[in-house]
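Structures follow.
Values in this text are rule-based calculations from the coordinates and carry no lab data. Owing to the predicted nature of the structure, the values given are computational and were not obtained by experimental measurement. Cβ atoms are built from the backbone, for glycine too; each structure is taken alone.
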Structure P
Amino acid sequence: MSDMTFTAIIALGMNAYCGAVLSVTAADNDVCAVVSSDIRSEGDKDFIDTLGKEIPNKGLLKVVAMLDFWPSDDAPSYTVISVTPLEIPS
């Protein structure tokens, strides 16, 4: 079983669309590709909403999460492992 964790850098409350996913990285290239594809097809807001209530609604955040229930015919789902606020560069 491969490592299904990934890290996303997300900016929230910075624009009219409620947030943007700035980057996604993962040790497993397939996991990174699935998460990136989900974001491209569903949009940043839907991806952020899918991560759930653990995500604050403002700030620059490093989110470590795990891809659940993949591969399957359903849309990917995620479990948040940690959320760390990052300093916003001046």
Structure Q
Amino acid sequence: MTWRYPRDGTSDQLVVGADILDEDGVILAESPRYEVHMPDESLVLSSSHGVLHDATHQVHEAMLKISEWLGCQTATIQEALTRAA
């Protein structure tokens, strides 16, 4: 996951992804990226539970999608682990 601070005034973003790397840091498989726009701090402080609930739900959904993607990458993960051993 990375945190993105856009310079164009839009909301901060949490970018969820899970690339598979070899022991040298070379990307063997690049995962999809899911961007979750995070509410402005002032909005969170002045708003009801709904604003945080929406962002939390989006992060949860992104993590489920990444988990599914990782489940389909068994062969790539096994190959990377075999090379590292």
Structure R
Amino acid sequence: MEVIANQFVDEGTASTDLTINFPWRCRWVEIINDSGTVDLQYKFNSSETYATLKPLEVANPPVKQKQVILNGTGSYRVRAYG
């Protein structure tokens, strides 16, 4: 059984290379494209290529990171747990 003691939430409008830093290395992250019309791209470090979220799509990548980098013009929500 895994215990989750911390939660971090950030939401807003994405921009080019918007970096969201978590206060700790998250064990689970949820990235939500809240836009109904535009794609949202994300990656976890500058050397990666962007992954794409279609409008209203949710991603739960199995990573343990301290940041996520967003690219796009639509609304987003990021939830991190650790």
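Among candidates P, Q, R, the computation of helix-only ellipticity at 222 nm (-39500 (n - 2.57) for each DSSP H run of 4 or more, over all residues; to 500) that gave -7500 used structure P.
Name the one structure among P, Q, R that FRET efficiency 1/(1 + (r/R0)^6) of positions 24 and 56 (r between Cβ atoms, R0 = 30 Å, to 0.05) of 0.25 was derived from.
Computing FRET efficiency 1/(1 + (r/R0)^6) of positions 24 and 56 (r between Cβ atoms, R0 = 30 Å, to 0.05) on every structure in P, Q, R gives 0.25 only for Q.
If relative contact order in percent (Cα under 8 Å, 6 or more apart) is computed to be 49, which of P, Q, R is the source? Value 49 for relative contact order in percent (Cα under 8 Å, 6 or more apart) corresponds to R out of P, Q, R.
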